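So, here's a batch of structures to check.
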Structure I
Amino acid sequence: MFYDHLGGSQYQITVKLYRDCTGIAFDDPINVGIYSGTGAFIEYATIVYPGGTFVPVELDSPCLTLPPNICVQTASYITVVNLPPTPDGYILSYQRCCRTGIIINLPNPGNLGLTVMTRVPGQANAANSSARFNELPPIALCLNEPLVFDHSATDPDGDQLIYELCTPYNGGTSTIPNPVPSTATEPPYNFLPWGPGYSEGYPINSNPAIAINPTTGLLTLTPTQLGNYVVGVCVSEYRNGELLGITRRDFLFNVVACDASVVSAIFPQGQFCNGLSATFGNNSMGAQAYSWDFGDPTTDQDVSTLSNPSWTYSAPGDYTVMLVANPGTVCADTAYQVFQMYDNPVPFFTTPDTLCGPSEISFLAEGSYYPTASVNWNFGSGATPPTAQGVEATAAFGTSGSQMVTLSVTQNGCTGLYSAPVFVYPQPEAFFVTDPLSPQLAGTVVNLFDQSQANGGTLVNWEWVANGVPIGAGPNVVWDNTLPGQYAISLTVTTAFGCTDEYILYYQIIPGDVDIPNVFSPNGDGVNDFFVIENAQFWVNTLTIFNRWGMPIYETNNYKNNWRGLDVPDGTYYYVFALNDGREFTGHVTILR
């Protein structure tokens, strides 16, 4: 316990308590008794529990490790009280029972408690803050290992401090473990009894014996027996030769058998083909410091003192990582581990659009990988061949719909996969029939009937075209615009999968028979000026005109109704008009102007 003078009659009181994590819980609240300088009870201050924190358990030697079950918690109870100056000052105290039963240097420790107290000087030195210890001694001591600890204190007023080993106070009982301050708890208090062989100056088995420098507070000992020991250290505060107060620390030393072995170990690489960055696992035992070298030859910055560091390598490769546990000590140990740092290949390929009918497809392995990588294809059992090797590969696919293709690229023991479906659907076969059959005379109504095969698909669209002109849609249409001529009639069918096929049938529409006049008048009046053979333009033909002496005066192939007889006189002429179907028409024609 210590206090700080805040000015006037205000003092801040601090009670700092420690407990074993498995022992008695901290009280909430605690009660600090306030007594006159002669020990008469005045009142008590109640301080609520502020919450506890864990105390790090550390050793001076880097070659030693503690057992894992040592755990200590601390709590600092703080309050401000009003203490008007008096000639005798004040005594402040807090009591609590009971101690752990495994303490060696006290008889029946489970029935013994503690009292922490401090004294506020009388009026002449009332403006005073008490001394307080700077650091907590180690919670655990290693058997037969020397301890040198600075147990010095700080006095805010700069008063002279003298250190000594001392006997802690007892306090509380097993029936009243947390007594409320009253006249029954007035000082003076009883000292703890020491067990056989122990005393204020020799509270712990040590060789050489425990000692504290009275001027510097340097505490030294070498414990020689396992166990838990109560130790008391007092610092006396003097001003101008006058004792103002004593701060008494009552603490527990736990002497344990420490493991002196240090083993350096690196967790084996757990993830491969995960890029060039790695976090290294430290599996060492008994070490408090570490030195890593990640084996990157491109830099001298590839080192760390962290327990579990990370590093990103500049290039793929195999790297030898070194870990030194407790570097620079006699118990240092070194471990090595090879890490394989490689990028995982990232391949892909481009799939074709939906295909129709059995199709042969060429594939190209793209993506991120080295030229020396091994490239393998799996096209599935429905393809020929089902597998292949190399950057480029070709396979034939049947009409099975969706077929999954997988590309596998392996480099440096790392494999990257990419899969995508290829869609190949049945190819339909377009076909139709006509009623009536070709050829037919102009004006004939022709019915077109679809007889296409879907081959496993479903036909959803029909397009009918005659010489590039749409003539209908649907499975069956009627073609009634049948002018004479040769027609390429096409049917294009489409399935629900988007697959199409076209069938073309040639159809002949013939005109009526030719009609040959026997007179025409090429006089330029715009009426009957030409020798017009009706329907001649729809036939492949030859025309020859003879005079009355049998001499040909006009000959032409595929007559276009353009003879006017301008170079012959009026009169009667004879003609022979032959068609390509073998028919021949003969007769005479008269020219009258």
Structure II
Amino acid sequence: MARFQACWRWGGRGRFVAGVLVVGLALVSSMPARPLCAAEPGSASPPTFVDLSLLVAQEYPANWPAPGFAPFHLNHDRRIGPQSAYNTDILAIDGNTGTQLDVPPHSIPHPDSKLPNAGPAGLLYTHKIPAWQFCGEACVVDCRDLVESGKNGQSPLVTQERVAAWEKRHRPLACGDVVLFHSGYSDKFYEPLPAGRRFVAQPVEGTSPAWPDPDPECMEYVASRGVMAAGTDSASMGPLPELAEPTHLAGLKHGMIWAESATNLGALPPTGAFYCLLSPKHTDGPYAEARALAITGNPLAARLIESARKKQVVDLSVRLATELPVWWPGPGSGNHRQPYLTIPLFPAPNLGTYHTSHLLDSTVGTHLIPPSFALPPAGFDDRTYPREVQGWLAEYEQKFGPRGTSDVTAEQVPLSATCGEARVIDVRSLRGTTKAATWPQSPEITVATIQDFEKQHGPLRPGEIVIFHSGYSDEFCQPFPAGNACLADPLNGKREGWPAPGPEAIQYLAKQGIRCVATDGPTLGGSEPKRALLTYWALGSYRMLGVEYLTGVSQLPPQAYFIFAPIKVKGCHGGPGRAIALY
């Protein structure tokens, strides 16, 4: 514990540009991984975003197969049509699903529990891990020779000698490094069921060899070097059959965190890539579903690595808890979406608590809004909208042209599309500018608001992430009943809504080359139904992305790099995740 304390761009309405390359979404998802070479010191190369996360879907072996863990489930709750202008989803997901984050309370009991192995690290839940610990320089240790080299039900062991040999070949490990054990296991065995049983179920049953992993001595050695984060492309950071918990304890007792079930680690150089692991901010979560990514190419990768080493990282994500207004209550009665729920699964006697799962809407907390959230698929008959919405659509198309269509869900959105230089537009002065007679209404962020910012701070540049800073979530994301002031009261006309852009502002941003817009209000649409829908239609039709419900934006200095990543769920029309910024 002492060590822990110290130490896309779219063009027009149909052409997609990722970084400096013109590619289609299908091409992005189908490109084979290839090893990248670390840039020479002082050399410049364009940034490349590398997805290190497994696809979460019901037909994949995304869940831990032990009895008691509920299977992952995606419920397409509402579809655009007579009952809804939006596509919404409900996720049933626990923190051992897909690529995942382990934090100390996964194995370390609360210090007051008087249980074996209890200690201060038992307080470091997913919502308390400092933002700097989620990222650093990727140090990739090659373990590919160990795949399938063990007996059925047994893991080949990664020893400290292998890590020491890596250090001799490259450089000593240190705080700010992230040690990634690359065996290629998930690349080889994570595939649709029933073949996918080879990934976890068969090794656990003892009917096939288990995954390679570090033994406890290796993990102790890594921790002794000051390393506070690690990762593996195995199904768990724990060798079968008997060393899983000892290996967990060896690292987690020092305050370490790590990724399990990463993938595509072979696309990274041994050193020099910036690595990041992001998860929803579950209160008191001992583990969490997560998204792992890396960025190669200097000067960006080197700059981000340096910021991580200096711990110059800000967490911009709201905390998820049942007592907080992090889900959509809707106006009136019966118009709410799935509340955020923590569900006890079964006891964990070694921790004095329960293993848990979550039931949540796909737009809970800090989350992604992809184009398909408000855009229907191609061939949709607009006459199936409610009559009122048909009128709004006619008005929108008269002013902005045809509303688009889309089937782009969260997993299709390239990571590069939600990461970039942050441009924070202060809209705090708009709060308190509406009259009660106009509620439910949000103060409107207009084209003039944005242009005033550009006059003072310089023009917006293509690829930047525009963040609207109202301070709204800082003030109103409070436990109930006070939390009703955040969403329920504005939606029901009892108070003013949060500042939000109108469709004209979105159109203007699109013309400036902005492809991702974020806000520290609960939504980009605001509290008035018509204007909200027109704003979302504009976002989708201009192929723009939204990141909603940030917090703590006032912590950002003038120059910062924004990173957001949603959970990689197949077919999801939203995307819970976490946002950070490095400066």
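General observations
- Structure from which -5500 was derived, helix-only ellipticity at 222 nm (-39500 (n - 2.57) for each DSSP H run of 4 or more, over all residues; to 500), options I, II: II
- Comparison of I, II - label where mean count of other Cβ atoms within 10 Å over residues 137-144 is highest: II
- Taking distance in nm of label points 7 Å out along Cα→Cβ at positions 289 and 545 as the measure, the highest value among I, II is held by I.
- Computed 21, 55, 22, 1 for P(r) over Cα pairs in 20 Å bins from 0, in percent - originating structure among I, II: II
- Read-out mean count of other Cβ atoms within 10 Å over residues 105-112, computed value 21.0, structure in I, II: II
- Identity of the structure behind 28.1 (criterion: mean count of other Cβ atoms within 10 Å over residues 97-104, calculated), options I, II: II
Taken together, the values in this text are just the output of simple stated rules run on the coordinates, not laboratory data. None of the values given here were measured: they were computed from a predicted structure. Cβ atoms are built from the backbone, for glycine too; each structure is taken alone.
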